[in-house]
Structure 1
Amino acid sequence: MLFLDNSRAKNFTSAYKDIEFLNFFYKQLRLNKTGRFEDLFPYVSLCGLERNFLRCDDRPIVFTEIQDNGTTLRIGQSSRTYPFEPTSLSMLKNGRLYHKAPFGGYGLVMSKTADKLFPLFTFDEYGYPVDFCWRGKKHILTNEIRRNVGQ
């Protein structure tokens, strides 16, 4: 969910919900190289002269659900989607599930969605998923994200 930085209570009621705004926000999202607040806000979404600075707990892109009969991932609470590629799923040492993303290399799969996918994985002796059974087909995971992050 996306909130104003100075919101005291960060919950559903204080989150941005306007779909058009969220679609535009995610479309314009990039690394903050504006020379302003770069240490505090590593990402920015540009809107004309306005700058919407962003910081996050993990990744700037969060996939909230699988849509379109299992072919796309929804980005945040927007209506923007990204193609779901089962082989690009990867779990890091923190136990969170990730998928490649249109920005930042990879995005976080929301816990609620990851929990639904968890039973579909086969794990190696170290506890990392190695394959994923999706729609009756076994997909060997590339674990490219884990390799690129160095875990």
Structure 2
Amino acid sequence: MVWLAVCSKGVSPLVIFENGTVEHDRYIKEVLPVAPKFGNDTFGAAWTFQQDGARLHIHAKSQEWCDKHFPCFIDKDHWPPNSPDSNPLDYCIWDELAHQVNWEAVKSKKTLINEVKRAVRKVSVDVVFESCSSWTNQLSQVKGNYLR
């Protein structure tokens, strides 16, 4: 499993889980600390963290950690209902990343990991910016309703 965050200025460091499953406790310990560092280094103290509705994201302890460690956080109760397509990673960035992977070079787990790392570095900043801008526009339009 991999974890990645995006913002209008680019992509976060990639977190790769080579073994095991990721439950909320591992997510809190190994992933979440990456996000505030990336956000603070990129924007200073004025930025918002948002995540999708994955079980480990909406777990009470994950939500509590986020509320304590991010300058602003869109919690699970304020994320537009039934709107997975409003997440820039889901509707744009994962596809862009998959296009950047040289699938012919993938022969093993190690080469897959190397290709994913290489692909993350090649994701277009313009694509990321447009995706994040679209997300901001969508959120301002839904006003708590479903995406149309």
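Any read-out appearing in this document is the output of simple, stated calculations on the displayed coordinates, not a laboratory observation. Here the structure is a predicted model, which is why all the values come from computation and not from measurement. Cβ atoms are built from the backbone, for glycine too; each structure is taken alone.
Points worth noting:
- Answer label among 1, 2 for the case where mean count of other Cβ atoms within 10 Å over residues 20-27, calculated from the coordinates, equals 16.4: 1
- Here helix-only ellipticity at 222 nm (-39500 (n - 2.57) for each DSSP H run of 4 or more, over all residues; to 500) was derived from just one of the structures 1, 2, and that gives -12500; the source is 2.
- When distance in nm of label points 7 Å out along Cα→Cβ at positions 36 and 132 is computed across structures 1, 2, the figure 3.8 traces back to 1.
- Relative contact order in percent (Cα under 8 Å, 6 or more apart) - structure with the largest value, from 1, 2: 2
- For 12.4 (mean count of other Cβ atoms within 10 Å over residues 44-51, calculated) the corresponding structure among 1, 2: 1
- Look at Cα Rg over 2.2 N^0.38 Å for each of 1, 2: the largest one is in 1.
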